[in-house]
1. As an exercise: relative contact order in percent (Cα under 8 Å, 6 or more apart), calculated from one structure in 1, 2, equals 28. Which structure is it?
2. For structures 1, 2, which has the highest computed value of distance in nm of label points 7 Å out along Cα→Cβ at positions 122 and 378?
3. Compute distance in nm of label points 7 Å out along Cα→Cβ at positions 186 and 306 for each of 1, 2 and report the one that scores greatest.
4. To test your reading of the models, identify which of 1, 2 gives -11000 for helix-only ellipticity at 222 nm (-39500 (n - 2.57) for each DSSP H run of 4 or more, over all residues; to 500) when calculated.
Structure 1
Amino acid sequence: MAKILLSMIVSNDLGPVSRLLPIAQELSKRGHDLAFCNGAKAPSLVIREAGLKNMPVVPSQLPTVYPSEFSAEIWNGNQGSSYQGFLDIDFVRAIAQDYIKMMSDFNPDIIVDTWGLPACLAAKILKKPLVTITQADNHPDGKGYIWWRTTPPNLPNPVPVVNDVLKEHGLPLLKGKIEELLMGDMVLVVGTPDTDPLPDISQITYIGPLQVNSNVENLPDWILELPIQQPLVWVYSGNPRYGDEPSIADSIVIIRACVEVLGNEKMQVVLTTGHQPLPEEFATLPSNFHFAPYVPGFALARKSDLVIHHGGHGSYLTGLSAGTPAIIVPTYSERESNARRLTNLGAGEFVLPQTRDNGEKIISMDEFREKVWRVLGDSSYQQNAQNVAKNMQKYGGAIQAADLIESLAK
């Protein structure tokens with residue numbers, strides 16, 4: 001049996017860990033020795049609840065070099081990684097060594113990563129077999145996060161810094177995109193050519209969606225006992241607040257909009273936050289709202305008539321694979337990309353937020369209300385979502401991914 005390390009971008013969100021968890025559970029069933037690497041609070045809780053090992057890396061040094069200006073519009077991986085400190089060569093060197101130490105301690109036979117630049121860099125330095133799990137917008141052959149507009153010049157670019165580190169270790173240099181660092185010996189794309197289009201020349205394997213807890217019977221009794229005469233709407237905000245001050249990633253705008261528009265309507269609303277605390281302003285919710293920090297997503301999406309969420313790639317695929325239409329309130333560029341792909345598939349709508357001077361996001365309540373009732377009332381949205389779900393069944397998901405990982409580990 002193989003020792004397998006599962007690494008990812010470290011953020012207090014469930015998206016990356018939810019992507020890897022189904023693969024980890026399948027590999028664990030086959031007897032492999034697994035360890036995750038993510039020290040953020042919510043992902044750590046999910047890993048612990050799954051009964052799996054976690055070996056988080058504590059950075060020995062924090063970045064001090066950042067772009068002179070931060071923008072809520074993140075066009076591509078180069079710009080996004082510059083906000084994570086990859087313009088600082090001392091930080092890049094240090095975080096690579098931090099991951100090298102952790103990998104040397106665990107000594108995996110293979111590394112499986114999603115979006116984890118430091119882990120991918122360390123794996124390449126150690127010459128460890130690397131499988132990367134990605135999506136179209138994070139692939140070098142993709143069009144970036146804002147593919148419907150022309151990319152502006154002079155965006156922050158950490159590639160020269162990363163290339164200096166690669167050169168120090170005698171490794172091939174990146175040609176111009178940080179996403180090249182995320183390309184392993186094997187590249188698996190979550191989704192399908194419809195949900196995550198890439199050129200035919202790309203050296204990838206589509207594996208379809210990755211889901212955990214697919215049976216509706218896994219849902220809590222209180223959800224199963226909700227009145228079936230009314231529509232069931234699942235509102236998934238993800239992390240409402242990332243800090244004390246408003247940030248570009250905050251999803252509190254979704255909860256505020258849903259409370260105002262859906263409160264006391266003739267529908268049942270299940271609100272979840274992905275193991276994140278519910279802000280105090282929602283201590284009292286409308287009578288038709290039901291809050292839980294976490295509920296098995298795919299099962300709840302299958303049970304629901306409509307999903308309203310922030311546009312994360314995992315949420316985007318969860319709704320589609322369940323055959324349930326969605327309304328997305330995308331909180332930043334990568335999520336707007338997913339929202340636009342959803343509407344292109346005819347499986348939902350999106351409402352773009354605007355940002356006030358104080359950093360808080362707002363949306364048009366009239367537009368949001370109209371689109372909620374439009375999607376609930378027009379069966380074509382559900383039919384289109386079900387067509388996408390049917391096509392997704394052609395792919396092997398976690399079982400296919402585990403098979404491919406095992407083939408590289410041998």
Structure 2
Amino acid sequence: MASEQEAWNHKQVRYLGLARMIRSVGTGAIWPFIALYFSLDLRLPLYITGMIFSVYFATGIVSQPVSGLLADFLGRKPTMVVASSLYILVSSALFLADVLHGSAIIISTLFVCFALPSAIEYPAMNAMVSDLSPGTGKSHAFSTFRTIFNAGWIMGPLFGVIFFQLGFSLIFLLNVITSVASLLFILVFIDGSSSFGHLEAIRVGDLHFKLDRLIIIFGSGVFFLAVLAGQFQTSLPLFSAHSILINPALYGYVYAVNGITVVVSQPVINRIMRRFSDMQSMVLGVLFYIIGYWAVAFTATLPQLILDMVIITTGENLTAPAENSIISSYSPREKTGRYMAFKSAMWGMGSMVGPSAGLLFLYGFKYSGPLTWSSIGLFGVAAIVAFLLFASGMKRQVKHIRANLKVHEDF
């Protein structure tokens with residue numbers, strides 16, 4: 001009976017990955033080119049583009065407290081349905097605004113609204129993966145979920161390469177289609193009955209929950225990691241176009257390599273890292289990020305940039321499952337959605353600061369590769385320090401618990 005339940009749980013994790021994969025085809029077509037769209041199509045200054053991304057991520061941060069509560073009280077599946085419905089509405093509005101030649105203000109505002117469904121969905125999906133995975137198998141479950149949905153990040157950028165040259169409205173239309181398909185998949189295949197979280201009255205006291213010092217330290221590490229990781233959404237494509245002189249349309253191939261590397265190497269990395277802790281995986285992953293971005297400073301061709309992306313994505317493969325596993329293991333089950341929302345908020349804060357910081361370095365250092373990417377790498381160093389402080393605090397906490405248990409046994 002237990003094995004049947006475990007098999008059913010694994011199937012649901014795969015279904016969650018497929019639901020997100022379907023929509024990732026659409027979002028994967030948008031993200032490699034959206035910064036270039038603002039800069040080249042809408043002809044917005046570099047600093048305005050950075051501000052738009054910062055406001056986008058700030059919107060996600062503001063939404064996180066509500067999204068965590070929705071996941072814990074409304075339920076995982078209903079929250080995902082709400083998020084998918086919002087994806088459809090915002091994607092449709094973006095498509096119409098572009099087709100009707102709406103102003104840059106309207107289009108950028110709608111893009112900022114795109115942060116709402118993403119912020120709502122993230123804690124619910126990750127909390128459900130946590131619900132469906134045993135205590136010792138959370139990292140594997142998150143890795144499986146991530147490997148599946150990243151297949152969409154292979155197909156999406158390749159569609160983006162084609163549609164970017166034909167017209168950006170086609171990319172927005174693709175996002176509408178994939179959002180509808182993802183919603184239908186969730187409604188048909190995702191079973192929310194066994195996951196934690198259900199519709200109930202929310203008491204005033206439930207709106208607040210305490211975060212201890214250690215998880216805040218871990219969250220600060222996530223913040224610095226997000227500043228570092230987010231550079232390939234803004235600074236890297238602009239640096240590639242202006243300094244490496246790569247055709248902007250070809251940057252979609254770099255994103256596709258990101259998805260391919262996740263799908264191909266994530267299972268291999270999982271097997272290699274089984275003997276190591278999640279925290280060791282986090283630190284090693286940040287080092288790969290730093291090395292990958294630093295290598296960009298000396299890149300002159302598209303093949304070299306693709307190799308840099310493989311290194312950067314290896315860092316992503318090491319950190320992404322581990323950070324979710326750490327939060328999932330650390331949080332009380334009835335508050336997993338809110339803890340995931342806190343981690344997502346810290347990631348959002350880093351993502352908000354990242355574009356402005358990266359573009360500021362690009363502008364201030366006049367696109368100097370070594371100065372720009374070495375400065376950005378300092379955020380990775382700060383992340384490692386925070387993660388090591390968290391690990392040290394956890395060890396002291398465990399020693400304290402063991403000492404108390406020994407005292408009770410002596411009595």
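Each value in this text was obtained by applying a stated rule to the coordinates, not by laboratory testing. A quick note: this is a predicted structure, and the numbers were derived from the prediction, not measured. Cβ atoms are built from the backbone, for glycine too; each structure is taken alone.
1. Answer by label: 2.
2. Evaluating distance in nm of label points 7 Å out along Cα→Cβ at positions 122 and 378 on every structure, the highest lands on 1.
3. 1
4. 1
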